[in-house]
Structure I
């Protein structure tokens, strides 16, 4: 061990010299790590004053019953497509199929088609949620009944369709 001491000291000295030489490199090659002016905190923490008054809430459609009927029709159509595609997905279900096999691939394509149909039902749910929010704001602002009971009832029916579709997808994914 004592025979290696000069070698260890020489290596340690060389390491220190090489390390220190990195500190003397050309500064123009690398950006400085010093704090820049843009990184300094300036100003105050006071909230900014709004420049414009808030926009009034969007009004409910003039033909609310017609809009509700259109949303309901879209939801029913999307659910019918889902039910139609469900039969195909059930036929193509491949429990225990090896991932990457043809049977597994066919089952995945059928499930993806089923999920696409579910997303169309979700669009109808999003539309009715938007109407529900608009109606709630309108009723809160004006105190006038904005059709919330009808909107909420339709929302519940569409949410039930989405829940049923979710249950089918969970079941088929579990096979």
Structure II
């Protein structure tokens, strides 16, 4: 019998403090994958376990879990202004309140095809429940996987923002 988890069985919920180590393991896998692919993203000690713990403490951390509660993915969902997004070389689609997604990572050892897309779709539902109809994200110019996901899900490239000294590709999706 296969241990394969169906994408539909994964749910997004707030992360718990005791899940920080499992989340960190997934982020380390993502850091290694970025490195293998020749990306410079996440190769400078960020994110780290302390960032994950802070996300959880602030209520930003969300996990993608199976029915047994095993962590398969992680992201930070923030319903506050992102200071780095205040200055953009380009233009956002809207001036309305928005949510931000940072630090998306999916398990490589328990990989489920389409998981990052499902996580972002689940985030869209959470945003709409809170009557927030704009979602902003960014990624490194060389993170081909995330760039594909954003394109597939209908995000619009808006320009460049700067994080920790580097330019990042910024996207926005207006939710109906």
Structure III
């Protein structure tokens, strides 16, 4: 029987991300206002300065859009794909592996998984870490071992239980 399950995880903007967006808009707006002011004073370069002002505002729009992220988990039979979706337009493949590549599954603990940087250099997040997050230790044949933090729903958990090795079934 074939399995196909997908889950979309929307990343909530923290206060830090909101502050960065506000700072980007303030800086680019001030830059655009200054360029428009110079365009009024200098008629020879007015067109160029107005184009630069428009480019500054577009740059603010583009950079703030890059901070809007979603993650999609896709399980097809025993293959797992984790994609990052940027601003609901661009899809970036974060990870692609089979269930047999999973070495360990455990609840995410920020003190254990992130605080010890010397031991855990390769920690990647496919969610906003919270109390429902799991850390998957994945052994990649070419790139070595890394930890992927995800927040699976019940449907994804059930599919993982069916697909992972016997000793990992009870950990999720």
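Every number in this text was worked out from the coordinates using simple rules, so none of it is lab data. Every value quoted in this text rests on a predicted model; they were computed, and no experiment measured them.
Upon calculation of volume of the Cα convex hull per residue in Å³ from the atomic coordinates, which of the structures I, II, III produces 151? Considering all the candidates, the number was obtained from III. One of I, II, III was used to compute helix-only ellipticity at 222 nm (-39500 (n - 2.57) for each DSSP H run of 4 or more, over all residues; to 500), and the result was -9000. Which label is that? Only structure II yields this read-out.
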